[in-house]
Every structure is written in C-alpha cells, then in structure tokens.
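These are the structures, in structure tokens.
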Structure P
C-alpha cells in the first residue's frame, strides 16, 4: 500500500505538467508604438483563448523586418506601415498581404513647461535639440513628411535620432530634447510628462498599421486566431482606448 501511494503521488504532478505543455506559445513582433495597446490585447486574447500564450517582441518596424528576414522565429508581424510588408511579400516571408487594423497620426511634443514657447512645427527652429525617429523607421519617415509639408529644415547637428517611437518620445520626457514629432497615441500615453501640440490634418500624415501571419510559422492556426482577434470588434475597442484610429 505504501508503494502504491508513492506511485500515485508522483503520477499526479506529471499529468498536470503534461496538461500545461499543451499550451502553445506564439511570438508576435510588433512596432514599439503598439507596446501598451498590444500588452492589453494579449491579456484579453489569452483570456479568450486559454490554450494560447502570446510572447511579444517590440522594436522598430524596420528592425523587426530585418529580424524576420534573418530567420528569427516569429508567428505574427504588426507593423507601423504597409510598405515594410512589400519586402516580406517579395521574399515570401508572409503568407498573404497584411490587413490594416489601425491608423495613427503625428503630433508635436515639447517639455511640459514649454520654456521655448513652441506652438507649431514651424517653431522648431527655436529648439536646440529635436528628437526624431531614425530615418529608416516608419515614425522617422512620417516625421520627415510633416517637416517637408511645413517647409522646415532642421540641421542634423540639432537632431537626436531614436531607434524607435518610444525612444524618440523619451528624449523629451527625460529632458534630453526640447521637442519631438511622435505618434499621437504615444503623446496621449505620456501627457503627464510632455505637452502635446496638434498638427493640422492638412499637414499631417495618416499612418496605416498592418498585421499578417509570417510564412513558416509553426503555429499558423494560433497565429491567425490572434490576427482575427485584433481585427475583431473587441480588438478594435482596445486599440481605440489607446487612441488608435479605426482602420
């Protein structure tokens, strides 16, 4: 009887462990500007799909594309533009064309006290240091478009380049830069530490965010389920709560 009791005692945890291993983990690579919204999407998705766990990889869209092209294991890509998918489509790295799941726009941000009295992109000449995203990442491309529409040229010696949208915004919130052009959603998320100044629609851009399953995903069914959740009314409601515009 003693031996039998030991066998049963050992067997129960082994069965529980076997049940746990059935939970499938998918890797979602997403643009840095999506970090807070996607963290919430992940929580809600896991609650609705308890057999799937989501692991996030946040970075600039261009960095994520490079990682995927280098063979980094990824199941889903959520990018801050659609152009980046062209490279992946050309190399066969995505299953199909991306779906637009959200839109965004740009805003000017300055230090909370606004000591330089900046009220428009046109005033950026007053700034000693302007924070912009790296030239090759979507937020850097969008910012360059806004500057061009204003006819504003900033000397590169006055620019500090962030590796992604988060780093670009942090340069102002920590006091390292006087101003920055960032996503409206990021400006909204840090309104307590920076002052956001609207950019008129006529000179702004409308950034389209795309999502797709990566070719070669070992968990394509689960990856597609996550994509569908993002595109669902529940997913779009979460995105809206973080300031993203409807697709």
Structure Q
C-alpha cells in the first residue's frame, strides 16, 4: 500500500465566502506546494468550478475529488463527491432543482463567480449558494449513494452548520462513509464526547476559503493508488485500505 496526503474540503472563488484568489490555478499550485496528493473541491451547493480544478490537477499530478458542500434543510453541511462527470452533472441538476430561488446579495455575501482556464469570469451564479436546499440529510445521503458517490457529514464537531449543532447528535442509522472533523478537536476527544458512535472513519480537512489555508489540516490514506474506488474503500476500511490516524 502507498500513503497519500489528502485535504477533502476546499472552496473556490465560486463560493460566496471563498476568497477571490481561490482560483483553480492557485488552488492546484498551493496543493503542490503543500505536498497534497488528493484534494476535494466542495463549493457551497454547486459543482461548477470543480471540473477545471480537476483538469489542472491532472496536469500537475494532484488527484481531485469533485463534489459540493451541501446545506440540508436542517442547515447541516454535508460533503458529497461523485465518481465521474456523468454523476457530477446529475448532482448539479439535483442542486439546481432543490436550491431556493433567493438572489445573492454581493455586498452582503460576496461574489459567486466561475472562471475559465485563463481566469476570466465565465459565469456568475444568481442564486445565493449558502442557502439550505429543500432536502433532508437523509434524502441527500440517499441521493449521493444512489449514484455511487461518497457522503461525509462536514465538521461534525462545530457549533454551527453541523449535524451535532443542528440535530444534537449524529443519527445512528445515517449511512455515511466517514465523519469530518475540524482542526479544533482530536479524534480521541471527539469519540470520547460521542461514545455512542460505532468506531466511524474520521477525516480532518482544512475547509479552506483562503489559499494559505489549503493543506493546513489533512488526512492520510493507505491505498494501492489514487482513484475514486480506492478512496471509497479506504473510507470504509475495506480490502486493507484505510484512513491513517
């Protein structure tokens, strides 16, 4: 097995809270500088910028997971990743159909722009991307897994926009591939505080909104090679693949 360094939670310029320097090229350059082997692109309720990051990452030897950070109707954040472009397009259609038609206020929330390979603006999202979609956590999980995707509740230790903050607990019957923690707590502390959980796989990610935060927190994966299926096996502790604590 080989060991890979991964940061699964990175926002681009398209997220209203993402810094305007979070362009695809800058993200890949910083990932290379930090020695990251795998990154996940997870803009709020949209996948549109992730395709270009993946293209640039392939040129520089960085494996890019494409997905989104989805806000459920309970206002809990969940990370979803798709195995290929076809399923990524289906995820985008799902998000477009369930995101409410609330216009973005640039002065209040920030720009929501997509850029091309020349870093020219090619699209501006009119809907506020940080709104909650009209789907529950369970419905999001079922949709993601119906497409053979990866589903990870985000920063579950946080006091805002997490399963624990919104529901008070992590539903025992929720079928997640892993749980994500922020940098503010250790694996051991979290499991001690939530002893009802049955030995879940835990990852840590940066949730980067600024270039210098990329790779500030990461996880290590033990796998044969970098692929979506290998990552999924590692998250589910299958066939000798695992997330290293």
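General observations
- Structures P, Q, by relative contact order in percent (Cα under 8 Å, 6 or more apart): label with the highest value: P
- Ranking P, Q by distance in nm of label points 7 Å out along Cα→Cβ at positions 50 and 74, the structure that comes out highest: P
- Per distance in nm of label points 7 Å out along Cα→Cβ at positions 130 and 154, the highest-valued of structures P, Q: Q
- Of structures P, Q, the largest value of Rg/Rh (Cα atoms, Kirkwood Rh) belongs to P.
- Test item: distance in nm of label points 7 Å out along Cα→Cβ at positions 66 and 226 calculated as 2.2, pick one of P, Q: P
- Structure from which -12000 was derived, helix-only ellipticity at 222 nm (-39500 (n - 2.57) for each DSSP H run of 4 or more, over all residues; to 500), options P, Q: P
- Structures P, Q, by distance in nm of label points 7 Å out along Cα→Cβ at positions 114 and 218: label with the highest value: P
- Origin of the derived value 3.4 (distance in nm of label points 7 Å out along Cα→Cβ at positions 34 and 202; candidates P, Q): P
Since every read-out is calculated from the coordinates, none of them should be taken as a lab result. Since this is a predicted model, take the numbers as computed values, not measurements. Cβ atoms are built from the backbone, for glycine too; each structure is taken alone.
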